[in-house]
Structure P
Amino acid sequence: MNSQSIPVIYKENYKVRSYECDFQARIFPHILYSYLLNAAWGHVRDTEFSYQGLEKKGQFWVVSRFLMEFLKIPEWDDTITIETWGKGIEKLFALRDYVVYSENGAEICKATSAWLMLDRNTLRPLKPALFLDNFPVISGRDVFPRIPSKIEPVSGNTVSYTSKVAFSDIDVNRHLNASIYMKWIIDSYPRKFHENHKLKSIEFNYMAEGGLGDEIRILVEESGKETLRFTNSLVRTGDNQELCRAITEWE
């Protein structure tokens, strides 16, 4: 498939499985996030922009920023449809939006993302305008009035969770899978909290890559005044390198 054959809007259907759900039969947020990332890969499958196409040129995509809002969390046995499309370029970012629909066509989740194309040898970002001039985009159809923004650092040192990067946490780029950051953040909240609240939105800034065997600690700070809002920071214990920042809002 060449760039002229890429659909402007790409659609994929998913069936929510029992093993992808929590104790309340709702899909784990990181699983739905994985669906969205997979739909992005599906959109460029068999093209020069795919993982395989970029690998031949010594390049690869990484998601850098992501904002996701839940209107209704899908449940066990639901069939959902994901729509995704490219929406242009902002400096070094290639932008992509998503909408998730229920089986009856209701909008239940929306997301926006900013991706970087990296040189595999130097790990430095490349200018997407040099590569994406033929990629179809939709301008004016924005699921949010903004792109994911820079998240301010956590000011305290309260540790809410610790973990270690295992073999099954590593993706095809040989670094910590993007969805695992979200999994750990959700896991950092106690069961009682999950019994009384559900996730409304989550926003990520990825800052550095994690590798096999890295020990990670999650810092947390309540950052909402009128809403239940927290800022998290994922830090590698060995060198205190911050890997990721996130903001969660709950209801």
Structure Q
Amino acid sequence: MARSPVAVLQHADYEGPGLLGPLLASAGCSVLVVRPDRGEPLPAVGSLAGLVVLGGPMGVGDVDAFPWLAAERSLLADGVAAGLPVLGICLGAQQLAAALGAEVRPAPAPEVGLGTVVLTPAGRRDPVLGPEYGGLGLTEVPCVHWHGDTFTLPEGAVHLAATRSVPHQAFRVGRSAYGLQFHVEVDRDLATAWAPHLPADVVLDPVRVAAVAATGQRVLGRFVSGVVAGAYPAGGSKARRPASDEPGVGGPDQGLEA
């Protein structure tokens, strides 16, 4: 019997799965790329082994221009309720947050370009993100930012990563649903495809992109092998927030990319 596919929802020609495609293939996963922006129908949750929702230039609130955004949120909510492995990246993370009842709103300031995130105490213990924590000498995880919106945390979500200006950068719901506001799926080809669409003053330095790609290989590799391939036990949609996990790290998306 053929294995159920992992659906990858792509919203723009230049914003493909990047590192995720080879990682899923190497884990023996069948990949179904779906383009809701082109009118392609969304799959049913019951037909999938996993669900990945990528970024895009539209915002969560742009339902009048992009009616499929609402249906995509319904699919995400159904996937989480069913315990399906789910990964939302940038716009996908915002869609996941909104699908679970959180508020998506403009960030204090856009974040665009190469940067880092800092793992929260809970993020340092997370099986997907936690191994990137290198102690006090290595507290930041390299990534690419490209968003103008942010979100509140869904009820019961575990807060995993932050930046000083946009504290909610990553969250997990249950054991198998992840939202990453930042990008670590970026490889050289994806960075090249993005370049014409970035602000004129934003340059993706190849050396730093390679560092992001190395991080993405590890982080996304753990998501694929651990969550999608089943090394970590699947969980439902409810996750109790540990009392010690939520102190912050201290101290788009509408009109932008997501």
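Nothing in this text is a laboratory measurement; each read-out follows from the coordinates by a stated rule. Not measured: the values here are computed from a predicted model. Cβ atoms are built from the backbone, for glycine too; each structure is taken alone.
In this comparison of P, Q, the computed figure 18.9 for Kirkwood radius over Cα pairs in Å is attributed to P.
So if we calculate FRET efficiency 1/(1 + (r/R0)^6) of positions 28 and 148 (r between Cβ atoms, R0 = 25 Å, to 0.05) for every structure here (P, Q), which label has the highest result? Please list the in-between numbers first.
Numbers: P: 0.75; Q: 0.10.
Answer by largest value of FRET efficiency 1/(1 + (r/R0)^6) of positions 28 and 148 (r between Cβ atoms, R0 = 25 Å, to 0.05): P.
Of the structures P, Q, report the one carrying the highest value of mean count of other Cβ atoms within 10 Å over residues 108-115.
Details: P: 22.0; Q: 16.9.
By mean count of other Cβ atoms within 10 Å over residues 108-115, the leading structure of P, Q is P.
From which structure (P, Q) was helix-only ellipticity at 222 nm (-39500 (n - 2.57) for each DSSP H run of 4 or more, over all residues; to 500) calculated, if the value obtained is -6500? Write out the running numbers ahead of the final one.
Values: P: -4000; Q: -6500.
Considering all the candidates, the number was obtained from Q.
Each of P, Q could give distance in nm of label points 7 Å out along Cα→Cβ at positions 20 and 212, but the derived value 2.7 comes from P.
Structures compared: P, Q; top value of mean count of other Cβ atoms within 10 Å over residues 36-43, i.e. the largest, recorded for P. Please compute mean count of other Cβ atoms within 10 Å over residues 116-123 for structures P, Q and give me the label with the greatest value. Between P, Q, the highest calculated value is found for Q. Work out which structure the value 0.50 belongs to, where FRET efficiency 1/(1 + (r/R0)^6) of positions 156 and 172 (r between Cβ atoms, R0 = 35 Å, to 0.05) was derived from one of P, Q. Only one of P, Q returns 0.50 for FRET efficiency 1/(1 + (r/R0)^6) of positions 156 and 172 (r between Cβ atoms, R0 = 35 Å, to 0.05), namely P.
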